[in-house]
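What follows is calculated from the coordinates using simple rules that are stated; it is not laboratory data. Keep in mind the model is a prediction, meaning the values are calculated, not measured. Cβ atoms are built from the backbone, for glycine too; each structure is taken alone.
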Structure 1
Amino acid sequence: MAEELGIIETDESPIKNGVATFLSFAVFGFVPLITYVIAQLVPYLSTNPNMSFLLACILTGLTLFVLGSLKVKVTGKNFVRSGLEMLSLGGIAAAAAYGIGFGLRALIN
């Protein structure tokens, strides 16, 4: 049945893959939040929320690019192209989430 569906059977451990995925989400997902943690320690960032948001966006973009570039170890593609692909997809997802949140805020208020 695996041949009929084109499923590639592997000997990889699902637990190892699950732990790797969890650690990736934990580490890379914390990067945008670290800006707001640092803002509590840096007076300029705590008094200027727009700068904190901008810094969080920049760090998120950098993180997405790095994560896409690291994906090359699995896919074998060009690291710049892979990084830009991940940055683009993450940017679209972030813009959609921001737009939905903005729309819901307008709807509620």
Structure 2
Amino acid sequence: MGFGGAFIAGELQVTEQTVIHLAVQAMMVVIKLAGPILVVSLVVGLVISLFQSATQINDYTFTFVPKLAAVALVLLVTGHFMLVTLTTFTQGLFTQIPHLLGG
């Protein structure tokens, strides 16, 4: 079987629209998973930066430790949602395999 050639059960059903649809779905899952962590890290970094500029304290660990704690808290709170989202997306991909292969 060559790439893009015929498959045993018929021709491949993967079209450009299918690939684009799967790519958009994957990007949406990435945004859902990374969004909360990135937003909390950005907000905590901004607040710490404002505090540092107001007090003129320039210590890198002062920024790192609160961000680490905030990200850990976000992972603790949203971890179940993230796991369910990723598992659902993966199961959806696996159930589409027979359709994509023309079965």
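General remarks:
- Which of 1, 2 yields 16 [relative contact order in percent (Cα under 8 Å, 6 or more apart), calculated]: 1
- Source structure (of 1, 2) for Cα extents along the principal axes in Å, computed value 69, 24, 19: 2
- Ranked by distance in nm of label points 7 Å out along Cα→Cβ at positions 41 and 89, structures 1, 2 are topped by 1, which has the highest value.
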